[in-house]
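K.L.:
Read through the structures below before going on.
FYI, it's all coordinate maths here, none of it is from the lab. All values reported here derive from a predicted model rather than from experimental measurement. Cβ atoms are built from the backbone, for glycine too; each structure is taken alone.
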Structure P
Amino acid sequence: MTIKVALRQKVISKGRKSLYLDFYPAIPHPKTGEPTRREFLGLYVFEKVNNPIDKQHNADTLKIAASIRQKRENYLNKPEIYSQFEKDQLRAKELGEQSFIDYFKKLTNKKKGNTKHSWTSALNYIVTFTGGELKFADLNQKLLENFKDYLLTTKSFRSNKTPLAQNSASSYFNKIKAGIKQAFQDEILLTDLNSKISPIKTEETRREYLTIAELNNLVKTPCKDEVLKRAAIFSAMTGLRFSDIHKLQWNELEYIESQGYILNFKQKKTKSIEVHPISDQAYNLIGGGNKPQQIQQDTLVFVGLKYSAYKNDILKGWIESAGITKKITFHCFRHTYATLLAYGNTNPGTVQKMLGHKNIKTTMLYFHIVDQLKREASNVINLDIKS
């Protein structure tokens, strides 16, 4: 069956006409496989020619478009006349015309929880930087370096007054790099552009934590959301992230005689399987009673636990009402668990396993905090001794 390819024009903004190919019958879209009648060429001509320059532009552009139309018709009806190189060139052009912004949106929509929030923020910044239009063909090292500079100098969308924090800029740039890497794996990008772009360096930040006294104050302090309170204390006693506590089910809990309660779960962040012992106190927080096996096993342990700005405000209010002035987020309860283990002289390798860290260097950050605390404590005793 012969496929006819016609060159057509569509009126767009600023007195221009966009050129596109019209296929009859429809052909499969090169990416989705869905039938399509149109292929926009990314070329335009002026509706009204007012000077010789515009006239020459129209003539040259129409000549290029006509050549593309002829090649497409030849390819669709007599593909054997093309060399493999020419086919690859046509394929590369088709892929290059696709929108990276649309592709990144699809990746973002597949994410969940905090990860999706981070990807959404990265999407918002790349849309602002590009005006919402970015083809794969326009992705290159220079553009990405310019985007990196933009992130390091732009204002935060949250406040619109303060600069975007460097670690936030680093996180958002890494999401764009991840999208580019995925596009290469999906064979939309034909070169591994991600490997050619260095990330934004992160700044070392203070890992805020609670002391045992502060933790005990929180236990005694009422909270507007009892589920949120139990989950936070549970994190401080087990080191689990919010994402893992949020999805924790009863079938991931096991009791072994002479060993006690153990969690068998898959970390959402690292995807690794963890066998994690928990204390009797931590178990009591989840309200399983004497016969947890009688609870429906495929149900959530912390029913009603949600992440939102409203819940964060409740958490903040609870901490402040306990007389704690530190800037504490939910993740700080995991830091608390790690710091208290390190302060109790727990072996670093054991702490690494309990936290599910892949790299011991991440674990050792907590031991550096404890070393600093001990150094500060040693300077408390200051006698008036004359040398």
Structure Q
Amino acid sequence: MTVQATVDALWRLESARIVAVLSRLVRDVGLAEELAQDAVVAALTEWPVKGVPVNPGGWLMTTARHRAIDRLRRDDRLAANIAELGRAVEHHQEEQEEQDDVLRLIFIACHPVLPAEARVALTLKVVGGLTTEEIARAFVVPVPTVAQRIVRAKRTLADKHIPFELPPAEELAGRLASVLEVVYLIFNEGYTATAGDEWLRPELTYEALRLGRMLAELAPDEPEVHGLAALMELQSSRNAARLTPEGDPVPLLEQNRGRWDRLLIRRGYTALLRAQHLKKPAGPYVLQAAIAACHARAFRPEDTDWPAIAALYASLHRLTSSPVVQLNREVAVAMAEGPETALEMVDEIAGDPALRGYHLLPSVRGDLLARLGRVDEARAEFERAAALTGNRRERDALLSRTEI
């Protein structure tokens, strides 16, 4: 590997740990990232001449700490931290303390004081180690837009003096929910892109999986963390079967299940069992993972336990009161009891304001109407669904269904 490629790979693996440790020391995520990047520049300057060190991650960490000392000596406001930094350079921090630092960094990047899009961008930048260009490309937005989100997020955290600490016990559940929401937002954008020409963006699903696995190790006693990890593993297992060779989406019931990734399915089962063994009430992610597990256990579509899936969706709806969850439940009911019953239930929730503009509502109605032989009505629903989606691949797939 070239030095540049080595540094790029190392940054992706080590950046969260380095930025997290420096953030605890200097109490400023933006400054910590600058110091870490300074260490990267030093590596790109020195390693081509002196060679890559035996422990390149340790080299980056030590260099970043030295950069921090130099910076703090020029800043009277942070001078009190120099002694702690000096001790940190001389004595390597315990592994558990560094793990706690990474967890703190995740909670900071996903702080609810930031808007959702800023939390996503900042998390991918400082925890995932992605460049601004990579984030912009993945979300199909201009690079300056992503850069502004990240800069504003760092400024907001600094201006509001958000402490680099884990939330107090009374706030932990709510703050953890924000963290999981950010990771799942990243995953969903990769799993089914909301806009652009590609329906699947594997780089985002991979990053979300990496963050989810990291969280599962950092917070092993939280069932929802394992539930989210299980959900993402199980859903990701279908990726190879979700696209035609031309890149068009393949519906779940038409996928070649022999192409589902059995390793990811086993990882998903394991994560779900870890969540269930904690003996706490099932939360939304654990329930969604259980639904995904029902699909994964069915080697053929006709083997799917639709009544169990409908019951799990009912439990999920009681927790969330989400009309989208209710819509998904009606799809399961349609498979278990027939389209006529499901259509009546879908029509009961069709007027919910939360579903206005949601393209999957007319898509579901179109499917149910087609199964009932009401072809003209079904075509109209598929056309309406196509007009509402921003993704070209999904729009083309919906329009193709009007040819019934």
Structure R
Amino acid sequence: MTAGTDAKSAIEAVWRIEAARVIAGVARLVGDVGLAEELAQDALVAALEQWPSEGVPRNPGAWLMTAAKRRGIDTIRRQQVLQKHLPALAGQESTDDSEFDAVLEQDPIEDDLLRLIFTACHPVLKPEARVALTLRMLGGLSTDEIARAFLVPDATVGQRISRAKRALADAKVPFELPTGADRAARLTSVLEVIYLIFNEGYSATAGDDWMRPALCQEAMRVGRVLAGLMPAEAEVHGLVALLEIQASRSAARTGPDGKVVTLLEQDRRRWDRLLITRGLAALARAEELGGGTYTLQAAIAACHARARTAEETDWPAIAGLYARLAELAPSPIVELNRAVAVSMAEGPGAGLAVLDPLLEEPALRGYHLLPSVRGDLLFKLGRRAEARAEFERAAGMTRNEAERALLLGRAEECVA
């Protein structure tokens, strides 16, 4: 491996770790996250040009930050708004690092990171734009990496990111921490984005792969960062707990042949005990602080994690937790999950009684898990012809090939 290749690998690793900090630090200077991301990218290009010949600096993250900040200063000068943004430097022809660093480091970088998270996940943006911008700015992922993760063209992701930056600028979204009621609403948006990223990695909506672990890892990383920045927010810890516990099952969710393995059939020896331990610790913290919907979902996941075998699962407790969740945040999806838990606790007939009213629910029209669950309950009740029809209907709805194969396999069981 050549020195140039070593340098390029080092740059990629440093960028993945430092991108968010660099963008956040520069965004406080220029007041525009879109411009800050471009300036940070310029610094990355400079590193790609210089490090292979000059060597990787002793503190590469600081090098990138300084390079991006300098570009920010130059941009402000060109825009002739230096006096407004940097009064300490107004009217000067040149400056050195100590002068602009004094202005730029008024707040800790952790505050800047938090500002960046809240800005990238701003409700003014469409959900898919929030996801793309978060992965780009907080994860340091390239456009093509995001496109591959979501099985969409590079151009589509590029347009989402460009439009998101423009929407933030047009809405004059300030690079600041929200306060009061706005803070709670904005935090809800942040948590939704992280969960969306995780879910797309955990159960891919389309394509051949059942999971995309890189997205799960990125969601957990951002969640952990957020928990460190907001240690008193119960739902942040609740979400982290949920992600950690769910991710602990990843290795057991497919067999050696790549086929999907359902939760009750998984080899629990393959579950990641470290992730479970971390998840349970985060859950305890969330419950101590009060918690909410994510905390309840994490508590449900914890019931599975604590059971050494599928038979030991405390289904009455899970059904009770879903009932509490339905009261706190009623939705057809929660009710569908409650139907599964009730069926396991009280029998398939009881579960079907909870599920059947959902057949007229508009929000679940086209949702493949409704006929999938109904098919399972009908199968257990011995109504195999009906079950087969439901499994086939579910298979026709899903866009994930691994899941389609599983559902068609279940349909075949009905005639065995």
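K.L.:
When you work out distance in nm of label points 7 Å out along Cα→Cβ at positions 251 and 275 for each of the structures P, Q, R, which one comes out largest? It would help to have the intermediate numbers written out before the result.
P.N.:
Details: P: 2.0; Q: 2.7; R: 1.0.
Comparing P, Q, R by distance in nm of label points 7 Å out along Cα→Cβ at positions 251 and 275, the maximum is at Q.
K.L.:
Out of P, Q, R, which structure matches 1.6 when distance in nm of label points 7 Å out along Cα→Cβ at positions 27 and 243 is calculated? Before the final figure, lay out the partial values.
P.N.:
Working: P: 4.1; Q: 4.7; R: 1.6.
Source structure: R.
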